[in-house]
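Colleague: What follows is a group of structures, each given as structure tokens.
Laboratory data are not the source of any read-out in this text; all were calculated from the coordinates shown. Everything numeric in this text was worked out from a predicted model, so none of it was measured. Cβ atoms are built from the backbone, for glycine too; each structure is taken alone.
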Structure P
Amino acid sequence: MPSTSASTTKEDFLSDCGADDRAAYEKLFADLEELGRELGDPNAGDAEGLDGPLEGQPLRLRVIVEEKRGGVLILRHDKLKQPAPLLYFFPSDNEAKWGGANRVTAMLAQAIKAGVRAEDATKYGTDLQKANFVSGGSRVVKTSTAGESTGVSRIFRWDRNRAEVVAAIKALVERVQKY
């Protein structure tokens, strides 16, 4: 489970991206923050507040950045046993620092470990395939351009792909809310 400490910022992460990938990530992160607000997270852009009390709110949906690991979209929900990492983001530059490059990945087994039902995690992975994600191994899906130069921007410059990612996450959260 990723640490929810946000000592490394989104700006640190974005500074390790090429110009095209940076622009793509900025749009994707903005879309994810908007989704968080739509789903009831009052401060979706506040990575530091992920661990705070839910205070009557059912969830937190936040992008945090971890040193040497990249960005992570975390769902903290009162119906899950622990925060669930839904997506991992890796910048295009500085591979030595981040350990991966040019990809967005969903490690479905980690969501299951956090309390997402296996069938819901599988459906989430299937939904992400509508946004040009492909199998990356057992219970892993990743962008089809993972590891390629400008791999992130070539997927997420298209509004349709960003919209499909948002739709997949929204559908998953709606299924979790029914637990």
Structure Q
Amino acid sequence: MRLDNEIWAIIFTAIRDEMLVRGFDVDVQQAYQPTQQGVPTKPIISLHSIDSQRYGFPEDECYYDQDQDAIVRRESYWLERTYQVDALAIQNPATPNNPTAFDLIDAVASIMQQGIVVEYLQANGIGILRVQPLRIIYFVDDRGRHEQIPSFDFTLSYQQILLSTAAPITEITAEIYEV
């Protein structure tokens, strides 16, 4: 069974590596963590999962594994998980050439559709189904400046596999009892 942290690590590696290639020095992290306090001073890309759906009927098969001398039951199903990506880059009027939050989120959206990232995800058993349109929300920060928090959603699909084992039946005894 694939754990959530395994999927997160794959996503973070893909985004972080490609953002560095494009020249963006940003933190990439999971949103809504209990230790996050205050507004980050460095540009940040944050992700959180917003939806998880199972599709189709579970596949169920049993087979004998000679190496383990056991009956293996393999159950699998396809999972589609949707993530939201947000960006925050506090703008300072003194540095107008710094990338905006929209620049960052636009880069991440294109990264998620880039061939090298799609191949990396596929090599890890993950497919990317769709990247949704970008949206921008504005807020007033503590200095009275209007800041952007752009975001978009993307959906990944991967197979969840559950394995269980049981000892094989080695002896059958037929007996007749009175009722």
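Colleague: Assuming 0.95 is FRET efficiency 1/(1 + (r/R0)^6) of positions 155 and 171 (r between Cβ atoms, R0 = 30 Å, to 0.05) as calculated from a single structure, say which of P, Q it is. The partial results should precede the final answer.
Modeller: Details: P: 0.95; Q: 0.05.
Value 0.95 for FRET efficiency 1/(1 + (r/R0)^6) of positions 155 and 171 (r between Cβ atoms, R0 = 30 Å, to 0.05) corresponds to P out of P, Q.
Colleague: Upon calculation of relative contact order in percent (Cα under 8 Å, 6 or more apart) from the atomic coordinates, which of the structures P, Q produces 20?
Modeller: Working: P: 20; Q: 24.
Going through each structure in turn, the value belongs to P.
Colleague: For Rg/Rh (Cα atoms, Kirkwood Rh), find whichever of P, Q sits highest and give me its label.
Modeller: On the way: P: 0.93; Q: 1.22.
If we compare Rg/Rh (Cα atoms, Kirkwood Rh) over P, Q, the biggest value is for Q.
Colleague: Output the label of whichever structure in P, Q has the greatest value of distance in nm of label points 7 Å out along Cα→Cβ at positions 75 and 139. Intermediate values should be presented prior to the final figure.
Modeller: On the way: P: 1.5; Q: 4.1.
When distance in nm of label points 7 Å out along Cα→Cβ at positions 75 and 139 is computed for each of P, Q, structure Q gives the biggest number.
Colleague: Suppose you compute semi-axes √(5λ) of the Cα gyration tensor in Å, for residues 35-90 alone for every structure in P, Q: which one lands on 19, 12, 10?
Modeller: Numbers: P: 19, 12, 10; Q: 44, 16, 8.
The value was obtained from structure P.
Colleague: Thinking of P, Q, which structure, once helix-only ellipticity at 222 nm (-39500 (n - 2.57) for each DSSP H run of 4 or more, over all residues; to 500) is computed, gives back -12000? Can you show the working numbers first?
Modeller: Working: P: -12000; Q: -6500.
Of the structures listed, the value fits P.
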